[in-house]
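For reference, the structures are reproduced in the following blocks.
Please treat every number below as a calculation from the coordinates, not as lab data. Keep in mind it's a predicted model, so treat the numbers as computed, not measured. Cβ atoms are built from the backbone, for glycine too; each structure is taken alone.
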Structure P
Amino acid sequence: MNERKLVMKMQKGNAEAYQYLFTEYYDWLCNYIFKMCNNRYLAEDIVQDALMNLWEKRTQLLISGSVKNYLFKCCYNQFLQHLRAQKIAYDSLEKIKWEVIADTAYEQDRVEVKIKNLNVLIAQLPPRCKEVFVQNKLEKKKYKQIAQDMNISIKTVENQMSKALHFLRQHATIFLFLILGIF
């Protein structure tokens, strides 16, 4: 069939003309794209997308040279669009990744400052209060264990913890709630 007549029929919506082009060139086009991407499924998707675009824009077709060359060029352009889309997606993921890293680093700096401020406040506690607080909150010991280790009553441990927490709340309410969640 003459290529010019084929294109003219397709422009008028003749599905047989389109089917002829599809059947005639599909394997060639898939092999061509496969050589560029080394992925059979991707090559088929790209060729199918290009041929669908051809059908959808059939009324606007302006083919001055060979239909075969035109189809190869369409598939090549579709492949380039795929690469651009992949690059945009990759760039977006890279941007998000670096934003998360920057946010994490900033958050880590803020946490370190809060910990430093809390340590300053803990250092200001009376010795026994400080020892009870450190064993309970930092070393994760139960009141009973602290009482045994320090040879004091559980009630004394409770009182010392109460004093320590009251002091810290007075001086750094925000730090206490944030840091206690970390410990």
Structure Q
Amino acid sequence: MKAPDGYGTRTLTTKALIVVGLIFNGFWLLAVLGQNDWIAVLGCILAVVWWCYPASVKRVLAMALAGCLMDGLLTFTGLYQFESSFLPAWLILLWLGFATFVWFLRHNLARYPTLLVLLAGSIGGAASYLAGKQLGAVSWPAGDTQTLLIVTVCWLVFSGLLLLWIRICIDKEV
């Protein structure tokens, strides 16, 4: 059944949103602080979630691939630098975790005004990479100001495309 706004009735309660947000933040910390040491734990967490919610996997993989492509481009151009020569495995798992998190919130996200999602996505995305830099997970050879501006714009575009994709997917749901 569709809600009057056209984006479904499967939104999470405030309590559920907080719980899901805290779980993702814990996942993010495991990935960024633990990096390669916690790959098995991150993989197991994702495997359990996907086992419980198998319908999400196809959408999550597509979303994570888009995020990895964005980060791959930023790495290729020299804005990001990791210890590995390309994207580290922990970052790919983090993208899979982020995509899973977003998929669980898709009905909530689709209901927010586009401008709010774009602002939150661009600022939140850039802030997460700044925090990752401060924690030593990534370096920014081009400097903080230039990198932060470019990353913010990239996340603005990514957030807009992600929101559009979410709304299209929801419209196709029964």
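What the table shows:
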read-out	value
Identity of the structure behind 0.05 (criterion: FRET efficiency 1/(1 + (r/R0)^6) of positions 59 and 99 (r between Cβ atoms, R0 = 25 Å, to 0.05), calculated), options P, Q	P
Which of P, Q leads on distance in nm of label points 7 Å out along Cα→Cβ at positions 51 and 83, largest value	Q
Structure responsible for 0.90, with FRET efficiency 1/(1 + (r/R0)^6) of positions 67 and 107 (r between Cβ atoms, R0 = 30 Å, to 0.05) calculated and labels P, Q on offer	Q
Structure from which 16.2, 50 was derived, Rg and Dmax of the Cα atoms in Å, options P, Q	Q
Top of P, Q by distance in nm of label points 7 Å out along Cα→Cβ at positions 19 and 147, largest first	P
For helix-only ellipticity at 222 nm (-39500 (n - 2.57) for each DSSP H run of 4 or more, over all residues; to 500) computed as -25500, the structure of P, Q it came from	Q
Highest-scoring label, criterion being FRET efficiency 1/(1 + (r/R0)^6) of positions 35 and 155 (r between Cβ atoms, R0 = 30 Å, to 0.05), among P, Q	Q
When relative contact order in percent (Cα under 8 Å, 6 or more apart) is computed for each of P, Q, the largest belongs to	Q
